[in-house]
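In what follows, structures are represented as structure tokens.
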Structure 1
Amino acid sequence: MVAENQNEPYTPQAFEQAWKAYATRISDIVSAANYIRSTLPVPVEGTTYELVFSNVMQENEFKKLMTSLSTYMRQTLRNSGIAFRTKVMESTELPRSTNPEEILRKMAEENPALELLKNNLKLEID
């Protein structure tokens, strides 16, 4: 349990270390663990951090862990003021091209492993 009004200062490095350590505690919840490993919350004011999600379903899944995550971070960093809020930033940009090669190129920019997969499986674009 976090002691009431515990307010020890912590460094951004300590926050990041505790944040990533939480991912190992929930490794059985693959999507949430991957989110934690790949995303660092954005500090918004004081000890409040914002978590940005690409869709509502991802946000809802993560909200199930929010109490556990907050408790872990507060205990680890000895700061009862740590809080999180969520935000969904869905992409509203419509694809400008329906050309399959262009779509693959954009997807491969976001995930280079996709190009490797395409090449290893010797796939062709129709």
Structure 2
Amino acid sequence: MPDYLRLVARRTIVNRDPALLPLAFTAAVLDRYRGQPAYQVIRTDTAGRVKKQGGWSIDFGIAPGDTHVHASWAQLTQNLPDEEREHWAAHLAALPLSENFLRMQLAPGSCFDDGDVRTW
């Protein structure tokens, strides 16, 4: 894990504050705004912004290869209007995660057959 990502994660955990926690999206999330007169999509090599004229804006990072972008929890929850949230959620990019563990978190107290308990 790169040092800067470790620092973001550490601040999130130690301070109990998810504000800086990044969420990743496919770059296609930006297609909705490109070429629309009410929106401006600008970028440098590694960062960008979507801005609605007279309205909201989101700053985002650009991953190498331009296939993914990422925005902080704070940007998404504080700046993104309700009507845009489903669109962004539809473009979430996933890391390799345990589907069963996520199901367990979504339904606490439910019974899941996940194999035998053993030492790791």
**Prompt:** With helix-only ellipticity at 222 nm (-39500 (n - 2.57) for each DSSP H run of 4 or more, over all residues; to 500) derived from the coordinates and found to be -14500, which of 1, 2 does the value describe?
**Reply:** 1
**Fill in**
If you rank structures 1, 2 by relative contact order in percent (Cα under 8 Å, 6 or more apart), the highest one is 1
**For distance in nm of label points 7 Å out along Cα→Cβ at positions 39 and 87 computed as 0.4, the structure of 1, 2 it came from** = 2
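None of the figures in this text is laboratory data; all of them are computed from the coordinates on show. In this text the structure is predicted, and so the values were computed from the model without any measurement. Cβ atoms are built from the backbone, for glycine too; each structure is taken alone.
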